[in-house]
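Listed next: structures, encoded as structure tokens.
Please treat every number below as a calculation from the coordinates, not as lab data. Bear in mind the structure is a predicted one, so any value in this text is a computation, not a measurement. Cβ atoms are built from the backbone, for glycine too; each structure is taken alone.
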Structure P
Amino acid sequence: MIYNYIVENYKAGEPIFLKDLPGKSRDYLRQEMKGLVDEGKMERLSNGVYYLPYTTAFGTEGTVYVGQYVEKKYLSAGGKVSGFVTGMQLVNQLGFTTQNPARYEVSSNAATTRQRKDVFNGIEIYVYKPVAEVTERNKKALQFLDLMSVIDKYSEVSGDSLKKKLRQYVDSVKLDFQVVKEYLPLYPDKIFRNMYQGGLIGELV
């Protein structure tokens, strides 16, 4: 029974995508999931997305958080690396700006167009098509290049502080600049200026 599989493989509140569940017939799976929702064993989040209901420590009904949804759908679909956080959200996460982005921004293999918008519980998620398919091997390089393409637009730090923070970042993720150089031609020329100002142009030599 599909319910037993779900209980054994998913945590309460974790988004469950119909496409990830085992079964030859999607229509049959939908019928099964509808029955589980009607019985109160499952909750339907949106079309094709469900979760196991749970109660929080405060006694309220739990839900799925946007970060969990983004992670499962866009960043690690099917348990494999499939995307990364980008844009102002990335710049904020790395401490280059104190501005809190009003939306999620991700570059993901799930994107079929250059840009599209998803909405989760009123929160906008902008999904961009990456310059190349995101894999475990190139994720860090593509995310770094995305960062360098917007750092001049969003960063609140500059000069030596910028160079220090960028160096800390590339060291912490153990960035392979040989991989970076493979994808560099796919980005605008201003990447070179931003890397020079960030004290990283020497890494390309």
Structure Q
Amino acid sequence: MLKDELYLPDIIFNSILEVTPEFLAEHGIKGILCDTDNTLAYDNRKDIIPEAAEWVKRMKEAGIKICIMSNAYLVRNLPVVKALDIKYYKTRSHKPHQWYYEPLTKKMGLKHGEVAFVGDQMKTDIVGANRADILSIYIMPYAFETNPFYKNIFKKRRAKERKYIKMYNEIHGTKFDFPECIKAEMYEEDIKECVF
């Protein structure tokens, strides 16, 4: 797989609510590996994104298994795991390395091809899922990262993601773009470089 292909998600959605049980059933998906920050919870905060709580409830009712797979430490993920009552989780998962995709799939009692990954970062979530050869679903981030240590890293990372969002749009005839709150934090030259 070429580098650009690794960064391109199979699907892009604006909201996690768009990942429906019906959509998953169409793709033979019975379980979700899911990121935490900017996907289920606000970045660097313990409170859950309201849509995420509703989404987890809908998935459980449909019999879809959920496993949090996060690069963050347990102390960051445990409040989310408890708040959403999620049975399966792996912290410090070292995405995009592929060490834990298959073991976590088996832990949920599922087979390869029955899981998808849902996350908001292409460099970790989408590249990892594509390397593991599972359905990769990119969710538009809810807000810009708040941790000051990572701020400049994410300005560059989001700019690169915008390039791949543009590529995805050209391939699929869609018009996805970051919300204004994300673009407001990016470097002006990066926004100009990826004009839609």
- Item | Comparison of P, Q by FRET efficiency 1/(1 + (r/R0)^6) of positions 34 and 114 (r between Cβ atoms, R0 = 30 Å, to 0.05) - largest value held by | Q
- Query: Of structures P, Q, which gives 0.55 when FRET efficiency 1/(1 + (r/R0)^6) of positions 10 and 138 (r between Cβ atoms, R0 = 30 Å, to 0.05) is computed from the coordinates?
  - Reply: P
- Thinking of P, Q, which structure, once Cα Rg over 2.2 N^0.38 Å is computed, gives back 1.21? P
- Origin of the derived value 14 (relative contact order in percent (Cα under 8 Å, 6 or more apart); candidates P, Q): P
- Supply the structure label, taken from P, Q, corresponding to mean count of other Cβ atoms within 10 Å over residues 106-113 with the calculated value 17.9. P
